[in-house]
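Have a look at these structures, which come just after this line.
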Structure I
Amino acid sequence: MSIFGTDGVRGRAGEGLLSADSVAKISAALASVLQERENFSSDVDSARGQAVYIGRDTRASGPDLLAQLSGGLLGAGFDVCDLGVLPTPGIAEVARSAGECCLAIVLSASHNPAEDNGIKLLSSSGSKVSDRFEDELSARFSEGVPPAEPGSSGVRDLSGEARRLYAEYLVSCCPDGLDGLKVCLDAANGAASGIAAEVFLGLGAEVRAIGDQPDGTNINLGCGALYPDALAADVKESGFDIGFCFDGDADRMIPASGTGRIFDGDLVLALGGRHYQDAGKLPGKAVVGTVMSNIGLARSLEDAGISLIRAQVGDRNVFKEMVAGGHPVGGEQSGHIIFRDHSSTGDGILAAIKLLQFLQGYGMNLDRGAEIMTAYPQVLKNVRVREKVELETVEPVREIVADVEQRLGVEGRVLLRYSGTESLLRVMLEGPEQQLVDQLCDDICGVVEDSLGD
């Protein structure tokens with residue numbers, strides 16, 4: 001059984017898979033897999049040395065988790081390097097650019113509350129490791145690999161160097177700078193705290209920052225990408241041009257306009273797809289989204305002669321589709337945006353910089369840029385189920401979905417999918433009118449509860 005969820009090992013810090021004993025077992029199992037890394041050439045580069053890079057967000061449990069995870073790796077002879085507090089995409093970039101790294105580890109629970117934490121694995125190329133790598137690690141964890149004897153060397157501190165490298169990299173992605181722009185930033189009291197403002201100041205922007213005072217317990221607490229209202233109000237009241245919300249590990253971004261309007265990743269993809277096509281950098285004339293991407297995004301891209309390819313939810317699935325088809329632009333409605341010519345994972349700060357470049361190129365502010373896309377009303381509800389059966393075999397559910405799809409026609413769609421971690425069926429509807437979408441979603445949820453509810 002896999003110990004990995006949609007995006008790494010995640011849970012309450014100090015409990016379950018993240019208890020001290022379990023993390024020590026994960027460390028031993030990981031060291032065992034890495035010692036045979038020639039069998040996972042697509043995940044780790046055996047020629048790049050013995051260094052394992054570990055970075056984290058601002059949760060109070062991060063340093064203890066780092067120490068627990070380091071033990072088995074050090075005992076097996078690996079050089080463990082502490083990258084300090086750094087966004088997930090920063091850890092990926094440092095791993096990709098370093099010649100000694102064979103694997104990178106992110107200690108973060110992303111947008112989850114401060115009580116949670118997680119372990120996410122990145123290859124030496126900066127992308128998520130493969131399912132095969134995770135499956136092998138899970139198997140060895142279950143088998144109980146004996147830990148190696150403690151090593152004589154300690155963890156090497158590369159935090160200052162890593163932060164400098166990532167900040168310089170982001171600034172280099174915007175050679176023309178952002179002189180004169182007034183930008184508000186909400187760092188979610190997470191990994192973007194300090195470094196996001198540093199980057200935008202380095203690009204010549206005037207910066208106003210909130211959510212940048214982490215204390216180990218306030219990450220994502222009423223701020224950041226999940227709570228953009230405060231940032232949107234701040235942008236409007238301060239008279240600044242635009243604002244950006246990041247999540248705890250800064251791999252996603254939600255923008256707000258100067259008038260306080262909040263947008264999402266779909267608009268970034270709509271503008272990005274056009275920009276790349278106009279620059280002759282969209283060879284497949286396609287952008288990769290997910291099954292959750294709004295119909296409005298598909299219609300907007302279609303108007304520009306661009307197709308929307310829908311991957312399963314999760315930025316790792318988006319990236320796989322991008323690589324398979326050679327597509328440079330992809331992402332999720334939630335704000336994970338990947339520009340493959342720059343990065344191998346979602347990068348909130350980079351996405352903010354790129355969005356500003358798109359808008360400058362078209363001579364628009366965000367409100368004007370948003371006119372290229374009309375988002376359809378969308379509703380998502382969860383229904384608790386007693387078991388996850390094949391939905392096609394449940395006749396009442398199949399019939400109600402068919403009826404709703406016929407009623408919506410080409411102006412809407414229905415998506416039912418089970419949660420990967422909970423006994424929930426997620427019911428998503430889109431359509432031309434909010435009231436209609438709400439009613440039809442309730443109709444489906446009622447039938448699901450009668451047929452599968454616990």
Structure II
Amino acid sequence: MPMSADELCGLTIQAVGSAYRGRSLSPVEVTRAVLARIERLNPRLNAYITVTAETALAQAQKAEHDFMQGVDQGALQGVPLSLKDLYWTAGVRTTAASRILRDFIPTEDAEVVQRLRKAGAVLLGKTNMKEFAYGQVHPDYGPALNPWNEAHTSGGSSSGSGSALAAGLGYGSMGSDTGGSLRNPASYCGIVALKPTYGLVSCHGMIPLSWSLDHAGPMTRTVCDNALLLAAVAGHDPKDPASAVSAPSDYVSGIDKGVRGIRIGTLTSYTDGLAAPAVQAAVVRAAAVLREAGASVTEVSLPELATVNATFTAIIRPEASAAHAQWLHSRGPDYHPVIRDHLEAGARLPAVDYIQAQRHRQSLREAVERVLRAVDVLLLPTTATTAPPETGVTDLSVTTRLTAMFNLTGCPALSLPCGLDPAGLPIGLQIVGRPFAESMVYRVAAAFESVAGFEPLKP
């Protein structure tokens with residue numbers, strides 16, 4: 001029996017690709033279904049700022065023609081994806097959800113966008129976000145709502161991407177993460193997001209917030225889909241000074257090997273009392289599931305987590321102020337007032353405080369490295385609570401409490417769903433690995449996803 005349009009939009013990247021190659025679905029058919037769903041639901045959810053329907057259909061037609069000619073560019077060919085609205089897109093406005101860039105139309109694509117085009121992906125448009133990825137909703141754009149409960153936030157700053165994926169408005173999205181901006185909406189919206197190792201994915205052509213903390217990364221509905229999307233965009237880029245030279249990987253090989261013999265470290269003592277009871281209980285259950293699947297699970301200590309907020313603030317604020325210095329001087333009133341306050345505070349922060357924070361950051365790296373020599377991955381909540389009510393204002397010291405550590409250290413960190421709280425809102429499980437050990441992180445995440453029996457969560 002043919003699938004309904006809603007069933008089509010709820011498929012995974014893996015399933016869509018398999019259907020294309022089996023000739024049971026076509027890229028044009030799938031893209032039309034997703035665009036129709038965006039047209040129907042986006043006025044409610046506000047997940048997209050710009051939808052490029054005509055371009056997306058043209059890309060779908062090309063992908064369909066290529067399939068018919070025997071040209072196969074890989075897992076993303078003909079798959080509808082979205083981009084957080086801070087990636088440059090040639091000829092398509094890139095606003096960063098700000099008044100300042102409301103009419104900015106780049107003349108070139110970001111490196112990530114170039115790689116997605118080369119992979120044959122269909123680009124649906126640009127998703128909503130917190131202004132300049134700095135935690136606040138600009139009133140010109142409004143919040144992207146959470147499909148699980150539209151009175152609640154979808155997180156940030158990659159809020160539109162999280163909302164869109166949870167609602168079936170695309171099969172994957174590229175977001176960014178400076179202190180948790182991929183993992184936070186993943187946790188709140190019941191999807192999967194990876195903050196890769198620092199420098200693994202190019203930030204060239206991505207509107208910056210903090211040069212030493214910014215990461216570009218994939219958001220999807222399943223772990224395997226996430227690995228497929230990462231494989232398409234990862235790799236060295238000489239145009240990005242922070243780009244790492246690393247061996248290419250498909251990230252999917254070995255993802256289904258299970259966790260027998262894998263050493264997992266938990267931080268239960270630290271998060272007990274910090275995380276909401278339902279969140280803490282779900283993460284404890286997840287550790288038990290992985291232990292039953294053959295992993296070794298031990299409690300580890302990372303007291304340095306308590307010092308993260310002060311270090312993170314002393315680094316992000318002056319770096320953001322440097323990135324925005326010209327606009328802050330010439331267009332200060334166009335910022336959200338809270339963001340303007342942060343930028344002004346960052347400009348006043350003494351250089352010695354920034355230097356001391358960077359020195360302490362090295363101590364944090366060494367602490368995490370020490371723990372990750374004893375275990376293969378860390379397991380902890382992504383966020384301390386499930387999605388709170390949407391207010392338009394974010395307290396970064398709260399939302400980044402369990403995530404910013406791994407921006408400071410540059411370690412790969414993934415969030416995936418591990419249950420629902422009593423109000424029916426998703427809970428996020430965070431898995432952290434050694435630098436460039438994304439394959440191990442995916443392996444543990446895929447094992448949990450499989451053993452726990454989670455299909456992609458649907459609101």
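Please treat every number below as a calculation from the coordinates, not as lab data. Predicted model only: the values in this text are computed from it and were never measured. Cβ atoms are built from the backbone, for glycine too; each structure is taken alone.
Below, the figures for the structure above:
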{"item": "Computed 0.05 for FRET efficiency 1/(1 + (r/R0)^6) of positions 16 and 432 (r between Cβ atoms, R0 = 25 Å, to 0.05) - originating structure among I, II", "result": "I"}
{"item": "For semi-axes √(5λ) of the Cα gyration tensor in Å computed as 30, 27, 21, the structure of I, II it came from", "result": "II"}
{"item": "Which of I, II leads on relative contact order in percent (Cα under 8 Å, 6 or more apart), largest value", "result": "II"}
{"item": "Structure (I, II) behind the derived value 2.4 of distance in nm of label points 7 Å out along Cα→Cβ at positions 144 and 368", "result": "II"}
{"item": "For 0.99 (Rg/Rh (Cα atoms, Kirkwood Rh), for residues 8-231 alone, calculated) the corresponding structure among I, II", "result": "I"}
{"item": "Origin of the derived value 8, 26, 37, 24, 5, 1 (P(r) over Cα pairs in 10 Å bins from 0, in percent, for residues 128-335 alone; candidates I, II)", "result": "II"}
{"item": "Highest-scoring label, criterion being distance in nm of label points 7 Å out along Cα→Cβ at positions 72 and 352, among I, II", "result": "II"}
